[in-house]
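These are the structures, in structure tokens.
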Structure 1
Amino acid sequence: MQRYFVAAEQFGDSNVRIIGEDAHHAVRVMRTKPGDKFIVSDGQSRTALVAVLEATPLFIKAEIVEMLDADSEPKWAVTIAQSLPKGDKMELVIQKGTEIGAFAFIPFQSERMIVQYDAKKEAKRIERWSKIAKEAAEQAHRSSIPEIEPVHSWRELIKSAANFDLVLFCYEREGHLAHGRGIRSAIREWTGRSDAVNDPKVLLIVGSEGGFTDREAADAEAAGAILVGLGRRILRTETAGIVGLTCLLYESGEMGGA
């Protein structure tokens, strides 16, 4: 069933309004007409099954048929911190990460990133990334839309680590035979600690195409991050975050893990 996110002020006690691009999409693309039903969420606490009363490309009015439980969000709030990759790879990370269950995304600058950072262009890209997250959240029947934070410098990212209960730093060396600490062992060590919380805020840090430097790894470890590998194979930057997120949610029991 089709799903749309609306601003809180569009969500009334008995009726819901759909406006702008969503109304145009519903009428012109989905051929929505009076009597049709779909799901609407305010991205916070309210999700409802609604029935269309009026439908135009500019405005849709729908009555609330039934309030629904918003139970599609993972208990572990995982934020993917992704060093800026080249091309449109960040779009893939956000789209698939949102579908899987990421809570938020932090694009950041690292020493070995290939792209040339341009603040003016990034502002427009963040707007596009937010739209991709919204569409992916609708497709996946999420109850909320992941936030796309402004581009962080490396120092800003490291400073933000203090806001999380668990920080995992994906480091190529940890996947080699000489090291070998993976997400499973790191999580099991962490959950065994006396200060571990049940529903943690987790930061998953992923490097760019060039990977991380030893200095960045040392910075992350000094900030409390656990260095982890994602296996013995070398993953593309746009794959690493998706794999790491999936592993995290599996280990938390979100995807059938024990």
Structure 2
Amino acid sequence: MTETNEIIKNVSLSTWDYISPGFEIIYPDSSFPNMIVADPKSSYWPYLRAEIPHSWYVDKKEPFIGFLNRDEAHILYNTALKFAGKKALEIGCWRGWSACHLALAGVELDVIDPVLAKEDVYESVTTSLRLANVLGSVNLIDGYSPQKVEELAKQLQRKWSLIFIDGDHEAPAPLNDTIICEQLAEADALILFHDLNSPDVTQGLDYLKQKGWNTIIYQTMQIMGAAWRGNVEPVKHQPDPKINWNLPEHLVDYSVSG
């Protein structure tokens, strides 16, 4: 494993697949045969930071919606390693790339996403998770949050230690997702966000900050963030030194990791 990780690190440093130093590295690409690198300028979403040159991955059947890039996926994976054996929740999994990284870290994962009601998407996600040998630790649920989150928590008598919110990015959805997740998080818990370049998504992180949670921002292509309370800590991240990073105005009051 050490030798494999070292090889991957050397590859990542010679391409735009940047990964923060100090992270444990995995490379589940073979489980996602439809994943390709695409031009972010082809995306219609106004908050995609297309000027950041890191590789932008998509499913070739839906080339306008991106996955977490390599660095973001490793923030997710290395955070989840701290919660191995504990319950985790993901809101929004798209084609399963982020769910795979969470499950490979050893969490018991519940995934809620309305797109799972589509037969082709469900088949794609289950196939990828099966190829990665993690399907048995992932509970896939088609449905809409926050209603489905509350329903699942009651049904399973469950709270979650790690939560990843990457669902509907239009207000008030991120805030509503965060409100229910805050209620159903364990006393020692961490909540991760993706796409904080959008002010709508940041409403969720703002809410947790106002509720007294600790917060940190990760400078990545789409900007990730973490909020935590109790006896847990976020991972430390070093932004790519080759990039002249900036923050949108709605994030300037947050601390940035590294």
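FYI, it's all coordinate maths here, none of it is from the lab. Model, not experiment: these values are computed from the prediction. Cβ atoms are built from the backbone, for glycine too; each structure is taken alone.
Laid out as a table, the results:
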item: Source structure (of 1, 2) for log10 I(q)/I(0) by the Debye sum over Cα atoms at q = 0.12, 0.24 Å⁻¹, for residues 96-191 alone, computed value -0.37, -1.41; result: 2
item: Structure with the greatest value (metric distance in nm of label points 7 Å out along Cα→Cβ at positions 40 and 240, set 1, 2); result: 1
item: Which of 1, 2 yields 20 [relative contact order in percent (Cα under 8 Å, 6 or more apart), calculated]; result: 1
item: Top of 1, 2 by Rg/Rh (Cα atoms, Kirkwood Rh), largest first; result: 1
item: Test item: mean count of other Cβ atoms within 10 Å over residues 88-95 calculated as 24.8, pick one of 1, 2; result: 2
